[in-house]
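Please find the structures below.
Nothing in this text is a laboratory measurement; each read-out follows from the coordinates by a stated rule. Remember, it's a predicted structure, so these values are computed and weren't measured experimentally. Cβ atoms are built from the backbone, for glycine too; each structure is taken alone.
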Structure P
Amino acid sequence: MLVVNDLSLSNSLIHQILYELRNTDIQSNRQGFRHNMKKFGQICAYEISKHLEYEQLNTETSLGEATVKRISSDVVICPILRAGLTIHEGMLDFLPMAESGFISAYRKHDRGGNFEINLSYLTCPNIDGKVLIIADPMLATGSSIEQSLKELVVYGTPLRTIVVTAIASKEGIEYIHRKFPKITIFVGAIDEELTAKSYIVPGLGDAGDLSYGPKLQE
């Protein structure tokens, strides 16, 4: 069963981060936008850590021996390029033992305004029996996540699959639910509207452009 962890449902720093990510005046500072998306990744990594497996062990301190716990889950974080890199960086701050894969998936538009997902690059370690985390700031239609997961099957069968996204559309979450009912989603906020061109409203704009500058359109 799909589990959606909507971080906006309780009061936390997520609200301040989302305010700054959405605000057109604040988000125009490219460095600040990247920093806020990185902080979002850090918070998500902390929230995910509550659901990982742990092992108990003893360790020496300067005054004796302590019984402690350590994460025993094997984790692989796969950002969707290029926008997912900032979330990936934040997550690695809190899960430094994680391995990484990289996925280049983008919308390739035709002259009629329609698009298909072009997955031009993918590299990933073995994910068999591991916790797979896919990071993408925006979950609009769910097509990028779907295409990425279809391509990742050659790298193994993960124990669990988690999607981390700052803003998702209600329609996109419902689509993922239909296609991958066992996935867990950590989301900063869920917006109701998805336009005819598949843009989330109110959303926050193009997270890749806001992080790294506008790209030339094909």
Structure Q
Amino acid sequence: MEQQKNIWYVTLLLSSVAGFCDTATFVAADSIFSAHVTGNFIVFAYQMVKGSDAQAWVKLLTFPVFVISVMVGGWMATRVKNRYTLLFTEGLILITAGILFVVLTRLGFMVLYSWLLYLLAMVVVFAMGIQNAFGKLYAKETHGPTTMMTGNVTQASLDLGTLLTSGFKNEIISLSFKKQLDTISGFLIGCLLGALMGKEFGLACIILPGLGMVICYIFTKSSNE
């Protein structure tokens, strides 16, 4: 039972963090997706046809940054005893990015050097890459993917169809449907918070999900080492 509670908590947290970071960078860092990086291909194509060549090409940088981050996450997984060290590392990276944004803004550098905003956004992309690696390497630690919701929505739709035809009497499918809803709801909540706080505080708000990841590591350390 305790393990199931941990999985629910971690799933809700990770999906919320992904939604938060993805939306915060989109709102506060020139429409950059940090968790669902393939979405940047769409933004790239859109900005290219609109004539924003320089801004468009920056979007493509998210892909190699993400790939390198996932590789680093895979490398870390072979060298740590506690799998949640990956999430702890992600949290530290997010906190660092948020603090750097605050400091550089106070010093006036963010206005003088616009490329710093893109650099910090790439740091967030790197952090999200580690979370993606965690989700792929330790799939049983969550109810499903936490950074991309298309697969979860698809599964929820299939489950709902089965429940409707069975009169909601299939307990296994009911449990699966609930798990998908928990994940999707967490992501949606994260998106809403990321949009609001990204607009109000810029990338400084990234400190919040970073703290969430560090707290997750502290609470799960004893039971997962």
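See the values below:
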quantity	calculated
If relative contact order in percent (Cα under 8 Å, 6 or more apart) is computed and equals 23, the structure in P, Q	P
Structure responsible for 1.10, with Cα Rg over 2.2 N^0.38 Å, for residues 120-199 alone calculated and labels P, Q on offer	P
Winner on distance in nm of label points 7 Å out along Cα→Cβ at positions 48 and 88 once structures P, Q are ranked, highest first	Q
For mean count of other Cβ atoms within 10 Å over residues 80-87 computed as 23.6, the structure of P, Q it came from	P
For distance in nm of label points 7 Å out along Cα→Cβ at positions 24 and 56 computed as 5.7, the structure of P, Q it came from	P
Computed 1.3 for distance in nm of label points 7 Å out along Cα→Cβ at positions 152 and 168 - originating structure among P, Q	P
Given -27500 for helix-only ellipticity at 222 nm (-39500 (n - 2.57) for each DSSP H run of 4 or more, over all residues; to 500), calculated: source structure among P, Q	Q
